[in-house]
Structures are given as structure tokens and as C-alpha cells.
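We did not get these values from a lab; they are worked out from the coordinates using the rules stated. As the structure is a prediction and not an experimental result, all values here were calculated from the model. Cβ atoms are built from the backbone, for glycine too; each structure is taken alone.
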Structure 1
Amino acid sequence: MPPPTAPTEALLCSVRHAPGGLTLAELLARHPELARRTAQRRIARLIDEKRIVAAGRGRARRYFAAGPPPVPSTTAGEDAFSSHIPLAADSRDVLAYVDRPIEARRPVGYQREFLDTYQPNETWYLSEPLRRQLRRMGDTGRAGAAAGTHGRAILSRLLIDLSWASSHLEGNTYTRLDTRDLIEHGKAARGRALLETQMILNHKAAIELLVENAEAVGFDRYTLLNLHSVLSENLLPNPADEGRLRQHVVEIGKSVYRPLSVPAQIDEMLGEVLDKASRIDDPFEQSFFAMVHLPYLQPFADVNKRTSRLAANLPLIRANLCPLTFVEVPERAYTSAMLGVYELTRVELLRDLYLWAYERSTQEYLAIKQTLAEPDPLRLAYRDVIRQSVRDVVRRPDRDALDAIRLAVEGWADTVAEADRKNLEDLVVEELRRLHEGALARYGLRPAEYRSWRERQIGVERPREAGH
């Protein structure tokens, strides 16, 4: 004789295998052996035990499994979190909710209290032990160096990893190798949409903006609007929306969250988000705060999450900590974590993902630390002179290359020590030799300017080989 709970478990099994949920009538049709009142009692018990949830009223009321439905133990169906990322119990509560079908989740709008209750350096999304753990993982040994020193030392690697991984989270199909070819050699991948190529290049330019201006950028409107402008260039239906606060309603795909729609309210709340972010002392808390509240507000017409991911790196770059590249972060995991923020104003799932993702990032970057040469002190001291000199030479293709270099460096006579002048000229020559279309942005050059210069100057290798 079967145990008395068998019919109840049979009901639960039916609900679990119905992603769209089941009404009472549908359940009774599947279990004709049960009387209506018996089925209702068993359903009530399952609800009390939090094994199923109900949505809707009357005859339209549907029942859904409280947790993710069972899936075959195959890679394709494996849950993105349980397979890769350790979760705390409070995170699993969030995941159980956002894994419900969309019709089983309660529509919700922007909750101002979520931001109002946060007090910089008093409220903590990341606990003190967790912040200590993150700092140990991300320490590069350059805490006392000028802001952005570590970022500049690893820039070539960072451009590839962060551009590729952040774009991948938006569905971009570029591979890591494709991304490297595009960034290092200006070679677009075949068979990829122009939008995907543009997205990668925009990430590259935005990362350079943060790294090269690490001393000046911060959580202010100028930085955020310009960061969005660079990331969204040539990607929005209305170009006027690049770097401009949202003027219209937006909807979040596969979510019941409805962001603010009144431009004045968006503007007001962004001011509060930036004010609170700028007052957070701990770089990791500041980084995580940006990942939470920028996409939650949705201040722009699009490209909000991309902007938040790069803004989350701003305090890490400034403090010479390892960057957060998002490499190997599953798209589904990131989406679920953001849904927890949008629909529940809960950060636990995103917190666990942040910790896991940062550990993955630091494992790669600290592994290459041993082979990373210390920055050339001359390049570091005169980086502005070198960039301006390269720009001046390329923009005057009619001049002899060596004469142009000499004149460019002489223009900085008040800045460059006499003893450094010859070595600095050699560095400019070296930069020109390595110049290609994938490295023009750092010098403020356009591809047309570079091509014109290349046509006139076959390269500066010859004078270099002749003894210079």
C-alpha cells in the first residue's frame, strides 16, 4: 500500500514539470483519482510547506513550483549557479524566486527606499570579512603608487578580457581570439554583425578612458555620462541618447520590474546615487554599489548594465587593485542576479556572483604578475609627452619623421629634462613603429589620419635601423 503522502507528491511532481504552472482544473484532469476538496487540501499543504506558490485568483489561479524545476543532468540544462558558483542560503531564496515563470512573479516598480536606506560607510552590502577577503585576492602590491599604475601596466590584457567578457554578457558572439585580433590588429571578425564589432571597440575606448584618466575620473555626472557616451557610440537608435539621461519609458526583458519613467525623477535619483557612491570609502563596496544601483535606476535609454560593469572597475583601477573582468561569468547567472536586484531589491545573489567573478579575475591577473615587467619609469613620467608627440607627428605626414619627432619633443622643453630628451625621442620612435589601427584611440588619432601618415612615411624603421 502506498504511503499517504504519495498523492501529494504526485501533485507536486505535476506542478514541477509544468513551467507555465497549472490551474486546479488542470491538476484535477491529470489526477482524476482525487476529489476536488482533497486536491485543494493537499495543494494548501504544499503551499504552507513552501514547496509550491500560487499566482492569480479564482479560476485563473495557477500553481508553480517554489524552486527551479528539475532538469536532466546534462550540461545544457545544468543550473548556472549550482554548477559553478557557491551560494549562501539567502542567495538561494532569491534564486528560487527569480527562477519562477514571469507570470508567477509580482510586478514591481522602482523602490526609492532601497537607495534612501543606504548610508555610505554605515550600510554595507559587502560584510567586513568579505571586503578583507576581496582585498587579499586583489592586492597587486601597488597600493602606494599613482592611481591607475597597475591598470596601465596590464592595459593590453585588460582591454581584451574586459571588452570580450562584458560584451559576451550582452550576447555578443565574438570569441576571445576575435576580440584580440580586433583590438590589437584592427581586424574585424568575419561573419559577425557590425553591431558586435562596434560593441567591442566601444568597450576598448571606455576602458582606456578609465585607465588613462584614473587620477581624474570619479562617481560624478561628467564621468558617468561620458562613459556611457563612449560605450553606446553608434549603437542606439537615437544618437542623441548617447551620454544623455533617459527621456522615455524602458522595459526590462523577461522581468516584471518597471523602472522610473519621469525624466525629472531619473535625474534626481541619479544625483543621489552618484552622491552616495562618491562618499563610499572602501573600493570594493563602492564597486559593488555601482553594480547594484546604476542598472536598478536604468538612467539611460540602453547600455545601462555595460556602463555599470565598467563603473564598477573605476574604484579598483584607481586603487591599483586587480580589475573585475567578468571572464567566465555565465550570462544566465548574471541575469538571475540582476533580476534579484530589480524585482526584490535584494543583493545577495549578485554579491555571491561578484565574489566568485572577482576570484576568477584575480587568479588570471595575479598569475601573470610574475611575468609582468615593471613599467618603464621614463614612459610613466612622460606618457603625456609621448602621446602628444606621436599625435603631432602623425598629423603632419609631410614632415620628415625624425625631424617631426625632434620638434615635437622640443615643444615640451619646460617639462622634459635635458638628460631625458634623447631617450624620450627614442621612445616616440618606438611608439610610432608599433602604431596600428587598433591602438589609435589612446593618441586621439583617427584611422584616416593614420592611413595618410603611413602612405607618406613608409615607417620609421629605416632611420631607427640607421643608428637611431
Structure 2
Amino acid sequence: MADTLRQLLTDTAHIAADYLDGLQHRPVAPAGSAVQQLAELLEPLPDRGCSATQVLQLLDRYVSPATLGMAGPRFYGFVIGGALPATLAANWLASAWDQNTALAKVTPGTSLLEQIALNWLLELLDLPRESGAAFVTGATVANFCALAAARHKVLRDAGWNVEADGLFGAPEITVIAGEEAHPTLLKSLGMLGLGRNRIVRVPTDAQGRIMAGRMPAIHGPTIVCTQAGNVNTGAFDPVADICRQVAGNNAWVHVDGAFGIWARAVPELQPHVRGLELADSWATDAHKWLNVPYDCGIALTRHPDALKAAMAITAEYLPTDSEDRNPADFTPELSRRARGVEVWAALKSLGRRGLVEMVQRNCRQARRFAEALSAADCAILNDVVLNQVLVQFGNQRQCDRVIAAIQDDGTCWAGGTVWQNRPAMRISVCSWATTDRDVERSIEAILRAVRETGSE
């Protein structure tokens, strides 16, 4: 049995390594024939099982060719980093450990790594050192956790225990957000019972930044939602100005920093994020610019007691009495994988300098995209202040044709968006694996698609 398992895992490692090597040479998008072959997997539940080796072979034969090359160096379609080598290896080992990282007494090793990762994050991002955190699936749940803590605190300050008594009869909470707030934030507000349609929207400028001068007056329990890194433009809300405006009121300022918060670590980018430390909570994705495997999001708050009050769980059979941090006290899940292991591995392998250099390189590469495409008379719709580039190829029909041609070519992959009523293609550069040569190859492919489609 042990020899069979060892051989299976060895085979898996070889298959995975071959897959990753192949991303350098195969088209980023899967071939249509590969997608069609997935139909071979459609079968009734088998009466008898097969060997683990056969399962692995089926996965590699049918699913590997049908994947989008998100782990490769020329995927720019979403803000998705690849997986750093150390984080991929740590992910495999953590899966072998199979630890339900909920309670420090039960899983001391992985619980400690999560605490160390939290301490390093607070130092790297220069956020209040007393802050607490939830390691969750992604920015959606990170926003959810941070906003649950906000809901707890603003209602507690108004004399209401929302966890015990619910929202029926509770003091009304005003939620304020910019017109360009990300949909995951709206989803989180909906799940919390705060509503997606009752948000007080603040106008934004041409880059998607909240116009601080248009902020409404604050009355009663209030949650203000801001953004560090607009998903289209990369722009930053003036969080410091907003925090100063609402100071002294029963207001909580939250920052959706899914990828933009990592600018806090880079000296030349810090002017964009100065004052973020004045907020009450922050949400980010480690599977974006930290380049850990899916899935890993992080909610951070300067009010860990509020987060714990919103999330903690107790039961007679659970050994929750520990002086150490119980990870599940800060997350919606009691059963949870050891996500902090990969965050620890990323920060340990990169160090501060490595992370800074990676972010700097991706931002420089984004500027190179913008410069080259602009020089070829493509319209760049945003100020490239971070890693996002918005490029327009004429009207909606022309833009769609160019994007389809780029994706069919396979050299790189980028997707469409609409920015303030203008069709565009969004280029997101946030992978550790993207080299300057990858960028030049991608620019050539994009301009070739423009020429071949005859777009303006």
C-alpha cells in the first residue's frame, strides 16, 4: 500500500511538472477539440471503482488539455497570479498533512504558521500590529468577514447585539460605497442582510476613484466601503481623506484591496495607498499578487474582537480553551484547510525584497503594454498607475473581434470589459512567471490581431 501510494504521488508530480513546462509552448486557451473531448467524462456513476492510477490518467488525458493556462506567464485575463514554486510545493505538502486547521490545540503546526503569516503581513503592509485576520477562500469571503465585523461593531456601539438578536428591529445601518465598487463587495453586503440596492453610492472620477468631496454626511451606524486597486483601472480611492471625514462618528471604513493593497510594500507606490492604515478593515487575495495557489483570501481588521464576535464558534466537544489563536474563531468555516501555510511559504520564499521586485516588475510590464499599444494608435483608457491596462480597439463589434482573434491566436489571453460605457480589453499583469520576453511576444500578438481584423 505504501509503495503504491508513493508511486502514485511520484507519477502525479511528473505529470504536474510536465503540465507546467508545457504552458510555455501550448496556446494559453484550450483547443476546441480538447474541450469537446471532455464529453468522454460524462457517464453514469460507476458501479465499480477503478484504481487511483487510472483516475490520474483520466484527469491528465481529458482535463489537462482543456484548462486555460492561468498558471502560465501570458495569462492577463483576470487579476490572477500563478503559483510560486514554494507555494505550490507547500500546497501539496499541506494537502498531504490534511489538517483541519481550526483549533490551535488540535493542529498546532499549521495554526502557528497562520499566526506567523499574519504577523509578517501586518509588517509588510504596515498595518496596525494589533490587527486580527481571517484566512478564507478569496476576496468575496474576506469582504464578508470584514463587513461582518463592521456590522457587529457599529451595532454594538449603538447598543445592539446582532449575532444574538439579528437584524429585525436593529438600528439602521447606512452603507456607503463608490459607483465603481466591485461586485464581490455588493455580494458580501447582500449576504450580510445589508442589501445590495440600499447602498448610498458616491460618484467616482474618470479613473473610478471615489470623489471624497461628494461624500454624504454621516449619521448613526455607518459602514463606508472604499477600494484600493480598481479592477479595471488599478486606481485607488482617497482612503485617507475619507477616514478623516468620518472620524469621530460611529462609522467603520473598509478597504477592498484585493490586489491593490500590495502597493503598500513598494516605496514608489506608497503615495497611492498612504493613509490606508487609518481604515478599520482590509480585504485582499493571496492568490492574486502574492501568487499562491487557489484559493486564499485574507480579511484584516484593527478590531480583532469584533471579527471574533462575528465569527467564533463554541461546542462542548471542541477544545477551544487555548492561549494561542484558534484560526476558526475568525472565519465562517469550522472545517477549513491550512491556507496560511501557502501564505507563509510565499513570504518566506520571496522575502520583502522579492515581493517588492515582483510587484515593480509587473507594474513596469503593464506600462510597457500601454506604451507599445498607444504607439500603435490603440486607445489606452486609464492612467497606468499599477498593473492594469485598458485598451480600446474601436466600437463594441471591433473590440470583440480583436479580443476573439487574440484568444484564438493563443500567444496570450486577455478578456473584454466595459469601462464607463466604452468597450475595452483589460490586461492584468500579476504573475511571478511573466518575463519581459513574454510581454513583447504578447504585444506582437495583440498588434497582429489588430491588423488582421482591420480594427481602428
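I have 23.2, 69 for Rg and Dmax of the Cα atoms in Å, calculated from one of the structures 1, 2. Which structure is it?
Among 1, 2, the structure yielding 23.2, 69 for Rg and Dmax of the Cα atoms in Å is 2.
For which of the structures 1, 2 does the calculation of semi-axes √(5λ) of the Cα gyration tensor in Å, for residues 96-143 alone return 34, 18, 9?
Working through the options, I get structure 1.
When relative contact order in percent (Cα under 8 Å, 6 or more apart) is compared over structures 1, 2, which one is greatest?
2
For which of the structures 1, 2 does the calculation of FRET efficiency 1/(1 + (r/R0)^6) of positions 280 and 400 (r between Cβ atoms, R0 = 41 Å, to 0.05) return 0.20?
1
Mean count of other Cβ atoms within 10 Å over residues 384-391 was computed and gave 19.8; which structure, 1, 2, did it come from?
1
If helix-only ellipticity at 222 nm (-39500 (n - 2.57) for each DSSP H run of 4 or more, over all residues; to 500) is calculated from each of 1, 2, which structure is the one that comes out at -16500?
Of the structures listed, the value fits 1.
Kindly point out which one of 1, 2 the value 3.7 was derived from, the read-out being distance in nm of label points 7 Å out along Cα→Cβ at positions 208 and 328.
2
Which structure, out of 1, 2, was distance in nm of label points 7 Å out along Cα→Cβ at positions 128 and 240 derived from, given a value of 5.2?
Clearly, the read-out refers to 1.
Which structure, out of 1, 2, was Cα extents along the principal axes in Å, for residues 256-311 alone derived from, given a value of 32, 20, 18?
Computing Cα extents along the principal axes in Å, for residues 256-311 alone on every structure in 1, 2 gives 32, 20, 18 only for 1.
Using FRET efficiency 1/(1 + (r/R0)^6) of positions 48 and 104 (r between Cβ atoms, R0 = 25 Å, to 0.05) as the calculated read-out, with 0.90 as its value, let me know the right label among 1, 2.
1
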